[in-house]
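Student: Next come the structures, one after another.
Every number in this text was worked out from the coordinates using simple rules, so none of it is lab data. All of these numbers come straight from a predicted model, not from anything done at the bench. Cβ atoms are built from the backbone, for glycine too; each structure is taken alone.
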Structure 1
Amino acid sequence: MQAAAVFYCLATHLAYAQTYPAKPIRVVVPYPPGGGTDIVARTLAQLMTASMGQQVVVENRGGAGGNIGMEAVARSAPDGYTLVFAITAQLAVNPSLFPKLPYDLMRDYTPVTLAGIAPYLLVTHPSLPAKSVKELVVLARAAPNELRYGSAGNGSGSHLAGEMLNSLARIKTQHIPYKGGAPALTDLIAGQLQLSYLTYTSTSGFLRSGRLRALGVTTAKRSPVLPDLPAISEAVPGYDSAVWYAALAPAGTSAEIVARLNREFAAALKTNELRQRLTQEAFEPIGSTPEYLGDYMKKEIARWAKLVKETGARID
């Protein structure tokens, strides 16, 4: 009887996997519409819709540093019809910033794929004498806390990018938090700030016009999209504050469904159409195995926990 029951369960599981997907798939983005995460998710969703034969629909559920959207997916049925597409902040940093999360990253989700990475750009007002990261470090050491850097808010990726530079380069630049990257960009252009860590999308026009100057990218190596711009790590060894994007399903999602989703993401990430659409985001496609993503998350959670503890970064 027991063997028969096991066989029945396996057969049912296989049959379900073979008919999947039988209805639209919902991809939760834990941010409002229009940002970089949303743009990447919608590009992938459109490409996967064409290959999967069902609509892949993006649902924006922003708020609480992304925790609202993350919790919604953690509480969803593990049937392959609800995923979350999130970034470093939710998948590695938030456990160290929030005293209590309504979910557990390593318990409540099944990794699907590490989709890709993108840099912030370390940008300065052109009046700042420094024209390289090395020159910036020298300037900052000579004048502790006199250089002001703006971020999208306490605990944001741009905040922690600045704190990482402070820590590794042994400098003190003053953090000025804003309610989003746009107001920080406005004050940087106006000269109220000396530097910031912003996306390529938001700064490219100002860089071309000379109203801003880029000193480096925050990824560990140079971006293939911006090969002439040095990585900060070339001047400050060990620096790596990349924005990475990943897809996860609720815990308990079957291996067959996860494998199918992984294949679909991988195929979409290899298309020239995706690369062309996301050039402005400086997005570098990866497409990992679920196992690689799980290991990567563990390492990243530990790495960011160390930085948060060392710098005393806070969410409020």
Structure 2
Amino acid sequence: MARIRWGVMGAGGIARRRTIPEGILPAANAELVAVYSPHSGQEVAAQFGVPAARTEAALFDYDFDAVYIASPVNCHRRQVELAAASGRHVLCEKPLGLSAADVEPMLAACEQAGVTLGVGTMMRHHPHHRRAAELVQRGDLGGISYVRAQLSYSYPPQAGAWRQDPAQGGGGPLPDLAPHCLDLLEMIVGSPISSVTCRLANRVHQYAVEDTAIILLEFASGVIGTVDCLFCTPDECVRNRLEVYGSQGSLLADGTLGQLQAGTLEWLQAGSTSGPTIQPLPPGNLYRAQIDDFSQAILDRRAPVSTGAQGLWIQRLLDACQQSSAERTTQYFS
């Protein structure tokens, strides 16, 4: 089987914990070639038996086809443009940048170089999320009135944490967690978001980014939705829940929003006397599915499931959320 050879930029953190061991290494169509990380590169390289580049530019001296970028957000534009200039395809973690003005040149660089740009919204691959989209768009729940996505984790102040520095991460749970929720709700509803009303706050932690992000959404189809993302609630006190309510039924998913292919999906049908239908969950891994898809997209010369264009759209929504919260307004999209 043909394989896509991978380099990794920003090899600590999520790359070391998830994407390399669960995604790149077990994927039949992928192979790890080299890694770069300014702080832990040598350790990660030794752990996975590949060389470590000493600089960003030196990574591209190795022979590979695609690069996975999992650096702090303020590094994304520079690294994506460097990858595109070298002719490498790019899978970049979300959010793609600090603003849409940051992301637009990234898409342009990849398009000019003729390389694929994808974004790391791996939750699109969860079977329960795909099943929810299928049921909704097939009409099995009737007319949809309301959807909700909730994704949170406890993140107390930590010295040197880039997600708690607005210059490096762009914000707190809004850029870190809300992209998954916004992306999934659009996928499930099958309609673009047409307006956002957002409130950001620091309810517990007094670091420089928000610890609370709440978004009221309207979709072009008329559906109403909410997203709530927190850094300030204990992990055992949240469900990371997805909810869909329609005129003929509802879907309740617990524990599906996260890094694991886990959780439950209940389908409650109007008129049923037998209780909810529990949807089966096959075994699998979200990071392997993401790498499988992106690698195969390159081999087949097709778009990946999570495209750079969708990443830019999510960035525009995040920008609008920031503006909505700052101005206490609703932001509309035509």
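Student: Which of the displayed structures (1, 2) returns the greatest value of distance in nm of label points 7 Å out along Cα→Cβ at positions 33 and 49 on calculation?
Tutor: 2
Student: Right, something else. If you work out FRET efficiency 1/(1 + (r/R0)^6) of positions 81 and 137 (r between Cβ atoms, R0 = 35 Å, to 0.05) for 1, 2, which one comes out largest?
Tutor: 2
Student: Right, here's the next one. Suppose relative contact order in percent (Cα under 8 Å, 6 or more apart) works out to 20; of 1, 2, which structure was it derived from?
Tutor: So the calculation was done on 2.
Student: Please state which of the structures 1, 2 yields 23.0 when mean count of other Cβ atoms within 10 Å over residues 121-128 is computed from it.
Tutor: 2
Student: For distance in nm of label points 7 Å out along Cα→Cβ at positions 73 and 297, which structure out of 1, 2 has the highest calculated value?
Tutor: Ranking 1, 2 on distance in nm of label points 7 Å out along Cα→Cβ at positions 73 and 297, first place is 2.
Student: Here is a further query. Given 2.8 as the derived value for distance in nm of label points 7 Å out along Cα→Cβ at positions 241 and 273, which of the supplied structures 1, 2 does it correspond to?
Tutor: Answer by label: 2.
Student: One of 1, 2 was used to calculate mean count of other Cβ atoms within 10 Å over residues 153-160, giving 22.8; which?
Tutor: That value comes from structure 1.
Student: Can you spot which of 1, 2 the value 0.99 was calculated from, given it is Cα Rg over 2.2 N^0.38 Å?
Tutor: Here the read-out was taken from 2.
Student: Moving on to the next point. Here distance in nm of label points 7 Å out along Cα→Cβ at positions 145 and 233 has been calculated and equals 3.2, so which of 1, 2 was it run on?
Tutor: Derived from the structure labelled 1.
Student: helix-only ellipticity at 222 nm (-39500 (n - 2.57) for each DSSP H run of 4 or more, over all residues; to 500) was computed and gave -13000; which structure, 1, 2, did it come from?
Tutor: Label of the originating structure: 1.
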